[in-house]
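Each structure below is given as structure tokens.
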Structure P
Amino acid sequence: MSNMEAMKNILIATSSFAKERPELLDLLRQYGFQVFLNPWSRQLKESELVELLELHRPVGLLAGTEPVTNRVMEKTRDHLLVISRVGVGWDNVDRDAAAKYGILVYRTSGVLTQAVAELTIGLILGALRSIPLHDRMIRAHQWGKRMGGLLAGKLIGIIGFGAIGQRVGELARAFGAEVAFYDSQPVESSWAHSMPFQMLLEQADIISLHASGKEQILGEKELRIISGRNAILVNTARGELIDEEALFHTLKDGQIAYVCLDVFWEEPYAGQLCNMDNVILTPHVGSYAREARHLMEETAVHNLIMGLKEKKIL
């Protein structure tokens, strides 16, 4: 492939891009780009991403959750100019390496707030009333009733009180819950009260994670603090925030009432939690509300075009 041909190539690494919005691919083609899709239809490994980038030599990458590391950019720095993430975070992108190699990086901040917040509330309600378990029991021809609880009157503790965490709090408050939060940065709120981290773990009936970064915040020690209070734990943020092995043993011992996870250390997830009744698992679908997904993909394409214009490709 000649350098001139590569100057018009775009690689889309995220696996489900434009399945409902094929016109976004047409928009890229209208700008004269040749579009290459993820051939594995799943999250790419680092080596697979390098392979595709070296094969197609794109100037732009529409990225998902695959690791866009220093190694990836070092090998493709002679042609890759813009990375546009289809997502609100960019923990999987080595931004220091991108800056070193002059690669522009964008994300679709703000577009998933309502979608992730609604999923979080849905998981909480499902756990409170054992909805998935009741469904499984009836399908197995078992007519059994588990006593549930109300969200009203519960103390929900939110770890990470940014846009998504605050929206979860607003929705929970509409149900009549009391809202407390912990954030590593100062946050002012007229309707929720800040709590020290350990106090939140000790007192909250429901703990919902909305923190950024990949640093583990709930390990064996923290899970022991939560245990014994019939608490519900929800993670729709990042899988790395929880020690999954410690979580399994805490659940097995009956020390936490219910766990709801949309994110995992390794995806697709096929671990020990799959066999437990007091767990709700969803396959990283925080963005999979049609309206939010459409907006996120459209924003990512426009960010990519903007970056390529800045790089004088368009």
Structure Q
Amino acid sequence: MSQAVVVRDEGEREFAFTSRDFDRVAALIHQRAGIVLNSSKEDMVYSRLARRLRELSLRTFKDYLDRLEKGQMEQEWEGFTNALTTNLTAFFREPHHFELLKKHFATLPNKPRHLIWCTAASTGEEPYSLAMAAIEHYRTLTPPVAILATDIDTNVLQTAQRGVYAMDRVEKLSNERLKQFFLRGSGDRAGYCKVIEPLQKLISWRPLNLLDARWGLKGPFDAVFCRNVMIYFDKPTQHQIIEKFVPLMAPHSLLFAGHSESFFHCTDLIRSRGQTVYEPIHATTGRTARAAAPRSKPVVRGGEACQP
């Protein structure tokens, strides 16, 4: 028995977009990135993927999706995934977590370097905030901290690694942090600022899909920030990801989640410490971490001290 296909707002749209098209997109992004899209996201999906159709000079969503599924545009999978990835972020978002991280630093065993993993680096505001918190706690521009910043979206990682932001992106930071951690642009860079070199040196960047079978990471991490990411996954996928986090976390490690996320369905793996912070239960797994990925070095340019 055939099912009717409804074209939504065809007269208002450049490309016809059907229920079947949306269902195919939802299935593909869930398969590739674990993201769950419900029908309320149809307009968002259309507007973001319509840009891909224009860039590729394609005329219909069906043609675009057919080519993806048939392997005729292997390089486009990156563009497809990047287009549907949400990258809402800010410096010191959910600020209580950074104060908790500073307290956590004070409890860590003495060793040459503490590892932090930021699993959804986006355009860089979160990993740079982690680096600032480390410098503030240890009161040195070279704290014993190394931050791994990963994201599935390769475009935002390039932005993050540059460390350049419009001034309105830093307007909520205190004057002290602006002066200490940013350089104001001048000339053709007026209206922008850049994070200082010591912050960049604390961070390595790499693309990573949390759904990949192998992450290629070596712990143990002393803290893992996975905030406002799990809300895009269904509960079985969340459990699978946390199950892979635990072997990479030190016994004293903390997992920081977003304010709207809870993992009561993962009590076999982690337990709550309050304020959307969790600790691992290592007795549940005997797996070991895998080899580390190579570090990358961001390019740094100078400027003059940033003033508010």
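Nothing in this text is a laboratory measurement; each read-out follows from the coordinates by a stated rule. Only a predicted model underlies this, so the values are computations on that prediction, with no experimental measurement involved. Cβ atoms are built from the backbone, for glycine too; each structure is taken alone.
Tell me which structure, out of P, Q, gives 0.20 once FRET efficiency 1/(1 + (r/R0)^6) of positions 24 and 104 (r between Cβ atoms, R0 = 35 Å, to 0.05) is calculated. Spell out each step's value before the answer.
Numbers: P: 0.95; Q: 0.20.
Computing FRET efficiency 1/(1 + (r/R0)^6) of positions 24 and 104 (r between Cβ atoms, R0 = 35 Å, to 0.05) on every structure in P, Q gives 0.20 only for Q.
Tell me which structure, out of P, Q, gives 13.2 once mean count of other Cβ atoms within 10 Å over residues 168-175 is calculated. It would help to have the intermediate numbers written out before the result.
On the way: P: 19.0; Q: 13.2.
Answer for the origin of the read-out: Q.
Mean count of other Cβ atoms within 10 Å over residues 224-231 computed as 22.0: which structure among P, Q?
Values: P: 16.2; Q: 22.0.
Among P, Q, the structure yielding 22.0 for mean count of other Cβ atoms within 10 Å over residues 224-231 is Q.
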